[in-house]
Structure 1
């Protein structure tokens, strides 16, 4: 009903005379690359929860990984993995966090995951060092983006040239062989004509476990060019290279008790290269039309070599890959296979074109802001697996050779109707996805292929009431949509699995208060009701993810976000600033007639979903006196289950059992020296050196131990 009403109102608006002049041309921030737009204006109008993490907070946190940044946003649970946040696991409102497949990840408004439609796993994440701000959008507002419209949209913004030419050099080093060199330099052109930014970063260090190490180099060049008084072009190029000594599985219970940070797979290696380009364009077309455009593309090579293991099966040792369950008997340990090493070699090619039109008009006493957009998106995956005969082998027999293709067409239409203090948003998004899979090894090398198609219509509606410039009451309802991966939709035999897209109904009701930089508060109640929640049949999910259909689930809770400066409370407290993020998730359960993946004879209806902690808390306090800024951040994660049986006692293989609650403390300091532009920095992460279990999906993985770092920032 909401979809047809939106279409009717939009059509009617074009029959009436436009009397709303476009505002002055926006500043350097391109609307084409943002999801929240202008902070003060858009946060009052969006029909859902939204948070912007400023560059100032990014500086204060001194983050070692993106995980520290995202924990400041309510509703987000970031499950740690290796320590640098290279492959984050982000869950939203109780959704599965594994590889962040239930959240749409964007950089400057365009997707960057391996294959956003066909394989949206976050085996790559841009380094946190090159972000200038972070936007998080949940609720009905996310239907303007896709393909994921379930958990939320996280958009990372990169710096743009501002003011005079100059640069910044950041150097830091610390425990666990940590080192980081980050150089940013910007040049400017004539006033109002834009400029360019060059960003170069290299960091290295030991990860959470023994025999793990990572080296990351990232280079980004960005050009902003004014084409006329009403047009602007942005061009960005990026190259990323990662070489990591890192493995896949965790530990058994016996190994965890012996040494929780050990890693038997010292010869495993992960190599990742990515080259990307993005062009954004905006143009005013008279007084009523505003054109936004994005063109993007990237090429990825991801090679992961992992040593196999010996597993005791039916009275004998069997050679399997290092993701296999080592067994579940008392005292079981991972035993390396001396003659097995698997190379999972992946190649991705992704590109897309997107065009958006924004139109403003008035129909009587109603003001309309109409957005219409279309996008074409294409993906190619080549998946190659080689089985070597030695721990360090890099050649061997071919055991997988798959080509996977995706073509996606999408369009959206939204009308934001303003009347007095009310704003009503009505819209819909259409997704048409074509998948094709080719198994080149089938039929003795002749190959088999299969095709399938997925169609989704995603309506959304929201309302916002703003009696003043500071207060907003909002509510929204939208259809959640997430397509299955190519490998889940089409089997290796070329036959369609007839798997539907993931569908849900998501609702929000919230209250927002904004007083510029002094105080920002948002309280949101949410409900996510799934008719069909999909868990990919991937080894990345571990023992709890061997099926593709998780059926009906229900997620319901509250979120609170608050950011304040001392000036809001009292002039005497002006040096203070703080932030608070709290999530209460009392309901995250299986619905309907449900039986366990682990034991199909056990009914699990009403059980709590795995990796859905009931309480998440993040609080930070900073005080600045005489050029010295001290900060203390506390984060708490309540206990959570690792499997659908809600097992409490740990199993010998480490893959089931309760994950106990834990609390982490981070300490930071900044000192602005008398030397112009020179700032000294220091930080200690996990101050109490808390040992905690972060993950059990492939065995026990622990979080990062205490780390310390010193650094300096020189602005010139």
Structure 2
């Protein structure tokens, strides 16, 4: 019994101890939980208090980077970011409310603002100044407004001296800096340079946006006193990275000449729109890209027609037809009956083709390839392409595809477009008909950029280079990255074919459809050309254009000089057939091509001219190795300089003892003193106008 009592007591003691341990354990857990919860609460409270304190003491400011500048190839700025200030006036400020001279000061300020900006009358400014102040006093609120446009630093230095804004009233306004993008060349090449501040950005501003825009920064400031703060070092500070500058391929002077020539022709022919592109042969650099839409008696750059509008090219496509035939082994002596321009069905294709005029009258209509190319004979090329490829039409479409018809040639980042070329295989529902149409530039849509790229390859000894709009990026004048010349196809055809094509293109300039502008009697330098005309069925920007309504697309491509091409030029104009106006490619675009080519020729000659004292005689000067070779400037008489480039004109006029004033750029279109008149002692100043 005693043993049982001892066991019972032992068990009871153990149980009691276990309960005590449980209680201690539970209390310990509760203790730690309370401390953890309290610690979290206190830490959160401390953090909140710290944040609240920091928000009172510290402020954060986002720093906007400077957008990079876009330059022309010679360093002229095309798009620049400048800082302007927005002046926000607090009309509810106590200083204004207590002012006894506010009315008189507002009158004076209104007159000065009206005179300075010219956007509103003094009365309108005064009413705004008085109305806003009256509203602020009545409501007792701070009404802040910017009542005039943002101003630059020079303008601000002037305006800050005006009543209500000068020292003494400086508590009544705040100044906010704003970045503005300005375009020093105005609308020149606007669609190519582009805009980034639009819902749909475009041009270089769009394509190079990531390079130009830079990266935002952050600066933490410490508030020292109301209205006083200082920069501090802080872990949240982020250095701002300004955008890189972009050097484009554009030549401002050439762009000006191309735009002026294109605008003049669009207005003269009452045409819808047009584009002129100048490409450097060896690099693919786009030196000029004018895109103009006629709006009554003026033109605007509202669309980049050069790269955004794929369209039937017409007869300029015959270059590819001729190339495919020559590569297939068809000789230029191969003849076909041109049908003297009559409308005929080509083989069993179902396609009917005609020419605008009778070709080959002297031979009864039978002509060879050289004659057909020079005169742009539709019937000849559709017949011979059909005969050569009718058993395997896909060979011709594949040939065109390999030369980037239906593929991108580049500049997609600048909104360039392209349309795929459907293969003329057995899956095609009417491939023989499509073969005939393709032979003379129908059934396929290409942009002017595509067309000039192909012709540029012929001028570039068969090497097809991609069009290039940007030369390099820079920072602080130092080169960051250069853009390489991109080769699309290093050999578009054999050397023999290339030589033949160049010969045929020179025929077009000398005796063919472009002879009016580049033949020996019309031009003192040699070129290679091809013209094209297409009747148009298409939809552009939601508007339907039908050939039945007389819509035409005329174009011409020219490379120069013929022996060692440096430049390829293309002009394309979209128009409607009208009485007394041109609509065929040569007549429609020729004046623009000639003017641009002549400018380039004169500039090249002016740059290359070398004057030797042996070229001087006592009565006259003859400039050797220049476009003035053989031109005499007789002393005492006003020379004829209309039609010349600036350098040549200046040489002759100054050599005659005249002081020259120059207006415009391009070639001379007018001189104030008549050629041949004697130069009097009191009348030795002449003005020449260039365009």
Structure 3
């Protein structure tokens, strides 16, 4: 299009505008309060329970906008320069300046084009992009509509409201929209703190937002000529050549922010988190991951919840910027549960009176049949203990007794219980079989902490929550008495001492009930436990699924768990009061009505028997191992030093301690003999 034609069209638009300014009725105008309410910052903020900033996140890539700024919080000099440069008769006209339009029309007919848009007209175009005029007949009609919209704004809005909206909606440079983003991004100042130089530069940018800094500085000098020299303006203009400033952001809850902060959502989202605790937990995880780096540990996650309210106080979905998968939320990711499901299994068994904490369970080698074949579970220390009280089997995390308890409870019942505790995504019972006792199901840290909190609350489950609001009604899933028996066992150092020792990282200064877990091939470490006030869960592993190197729950997740628990506010040092329905017996606290007869108390009355090898076992010599180094474990459930092992009629030695026997081909009979020569037990096995 030629310059002459553009000039002619501009003249037509202005002449039409002059006529429209006088002859047309104003169109409808939006409400100022509605425009202000629709303004959405491109930055969203996550707040903690004390209204402190926890995390800031960019949620809109299509322009950087900050919070709406009232006119009273904008530098008065900026407003004065804006009116002087863009619309000198702003305070007196009704949206359209007839004198400016007449002058523009005269210049257009002489071959020159100059703008005649008032601030109100420019605001109308900002509110409705369809009103932006172009050098065409279609644009001329858009100009007419813009004039009508400006008149409508003036009839409904005050002059200060028009100025305020204009300052907050105008594009200043690059992606900076609104006076807050412009003043912060270009000069690192709040709008009310802008000086003469910065104010002049910002007004100069409105005509050419992306012009070169020298051109902007030159126009700013002309605008502020009456206020002094240009040295300060030229110096301040240097900032226009640099990328917009973005102040350091709070970045303490990235995984939760990714869920709660989104484009079109609220600019401020309140949470139940505690920022100080969130930072502390993140630091603990980072140190633990660093300490285990040489054992192929890259990731960790943790969750802290308040037992009474269900509010989540800390949600750390990853161990930090060095994480192998920073965008994976370890709090919600599903991993194999390991031994962390055992407390709920025993709770169901206690509740149904299938076993009591004093019931002797058989901890001897056992073949477990699964859909993938048969395997033999091992305990943490690779030893078997024969007859063990259920309380000790739970606290020491013995695997074979847990399988035997599941066989009594039933997999269907156990799956139903786990679902009632908020663990979702479980498959049918047939899929798991006996392996469910050892944690073959996939669970999340969020679900495990919620389930353990139910135990701490006497068997009543309510969902955890991370935003303020009314708590959901509680649902009883486990009896109060059974819950107490489980947490009492998990808090007892003596009961877990056979596996973990008396002074392990599970021993806290206050009362706590805690359980560790390690999944197959050491891919996942868990440590979940509760004090009287809080439930804390820690997961350690690799989001990639890679195995750790010789890292179990006791030295992977447990040290971080202990440090977090000990950093929490002090709580009552003792356990919750014993609920009704329990009685104290010589065998410990039991459900009323399950007390054992006196003759059943104590390990001394349990019959002595051979624990390993199993009767009918068939073993094969390994050709890759020298025959002289191949051994078979003989073990008996006996503490009597007078009991002895006899193999094929030949006395081998005392049976109150395990014995390693060099393998010999053939069929063999192993007997357990009393001091008087009586055979207490015998098994047959073959070596090929």
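Every number in this text was worked out from the coordinates using simple rules, so none of it is lab data. All figures in this text were calculated on a predicted structure; none of them were measured in a lab.
Data overview
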quantity	calculated
Among 1, 2, 3, structure where semi-axes √(5λ) of the Cα gyration tensor in Å, for residues 219-266 alone as derived comes to 51, 12, 6	1
Answer label among 1, 2, 3 for the case where semi-axes √(5λ) of the Cα gyration tensor in Å, for residues 147-194 alone, calculated from the coordinates, equals 33, 11, 7	2
